[in-house]
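Listed below are the structures to be examined.
What follows draws every value from the coordinates through simple rules; no lab data is involved. Keep in mind it's a predicted model, so treat the numbers as computed, not measured. Cβ atoms are built from the backbone, for glycine too; each structure is taken alone.
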Structure 1
Amino acid sequence: MSSKNKLLTPLTLLSVVILLAAFAMVIFYAPVELTMGLVQKVFYFHMSAAWVGMLAFLVAAVAGGLYLGRQDLKYDRVSASSVEIGLVFTAIANFTGMIWAKPIWNTWWTWDPRLTTMTIMAFTYIAYLLLRRGMDDPSRRARFGAIYALVGFASVPLTFFSSRLLRTIHPTIFGGSSADMAMTGQMYQTMAVSLVAFTLLFAVLLWHRSRLAAGQAHLAELQAAQDEALFGGDSDE
């Protein structure tokens, strides 16, 4: 356990270094896109945050499936932690998208299929957290949370493929039928570094949050044992 914790510190530092490198590449290395201008640079962070949000919900679903198969609460903690982190990155994706949309679309928000499905996805996982808050029993909470994480994941591919299957004004960088952005080699390199940086950051945050959740669960067990001892002693008297 201690060896794993020792690995977490250098991994955290590495994620910070790569994240700073990604910021530097966005600002100084990646050229300005011809059509959209300087505001296009926000897309490196927007896309990376959106990717991590969907990746986090995938991890939550996998961990939920592992809990159902093994009945180990550590998988429930990973699943819940991943959903929390996924919602944070989804919010970052939405806010950076709004920063980009205002000068390009002349509006902060429009009910475009990609934006609509991403909103549905976010509220799906907000409901997941609310569901968990309404249950006190850890095993019951973990079981319902795991099932919800698996079912709720259906909103993730819906969001990802919405800009490819439906009529949308949202640009498609990878796999689009036409070039929505005039991307150069330097831009793709910057995008790759940004994706790696955000992915590593997610892994580090998930590790930290899961450890915190484990500590909280241990404290809750100690508190429950103490309360049982106190009230048990009173009832015997």
Structure 2
Amino acid sequence: MSADASAPNPAVRVTHLTKHYGALTALDDVSFSIRQGEVLGLIGPNGSGKTTLFECIGGVLPLDRGTLYRDDRPLTAQERAATLFYLPDAIAPWPAQRVSWALEFSLHLFGGRFDWRDDVVRRLEIGPLLRTPIGALSKGQRKRALLAIGLLTPQPMLLADEPFDGLDLRQTREVAQTLRSYASRGRTMFLSIHQIADAARVCDRFVLLSGGRTRGEGTLDELSALAASRGGPSRAADLEEVFLALT
């Protein structure tokens, strides 16, 4: 489904993004919009191309084809770096350094929000972890520490790959509330999420990705109507039913 140029407040439009690995097409003509101040969920199964899409948008991988626009103008590499901060999944930077060091280093490196530091630490419950080396953290602890770094960066848009991976149910809900809180302050969130129930709790709109192609974009109601128009269940009640109907 193509991005709608008439959608309100499009912060970034991704158009015709395509990525090949040799004979394999990982992303095929992917287009959608990211709106200012929203929580947008990228939903898809393992192998659907979610991480490749984030790496292409974040500038880690070169595009074979496609363009990122802001205000109807292509983003330069410098402008993209100033607009987007990409937080990958399953990384452990500076493993020998304490969490407190990583936060301070990142704040100075990126020119981040020092005034938000204490609030982020409290909301993500990483105060007890500040003196712990990053390499000694559990998967869930490391996820919360890295999300803190991402939330403190100054770029107006945060791309987070699998932000709830490794978290238990309570932590997932608390992190989701934290992300929504910062979105309400104007920070745009684009989240790659494997668990559909997690996405339904936190996201305003969704991009459905399957087989490297976009299968739908919109709110749950909009996607439900799209599924019904394609022969799916009439006004499907939940995101899981909609995703299955469209993919």
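Okay, here's what the table says:
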| quantity | calculated |
| --- | --- |
| Parent structure of the calculated result 31, given that relative contact order in percent (Cα under 8 Å, 6 or more apart) is the read-out and 1, 2 the choices | 1 |
| Comparison of 1, 2 - label where distance in nm of label points 7 Å out along Cα→Cβ at positions 190 and 214 is highest | 1 |
| Which entry (1, 2) yields the derived value -10500 for helix-only ellipticity at 222 nm (-39500 (n - 2.57) for each DSSP H run of 4 or more, over all residues; to 500) | 2 |
| Given 17.9, 55 for Rg and Dmax of the Cα atoms in Å, calculated: source structure among 1, 2 | 2 |
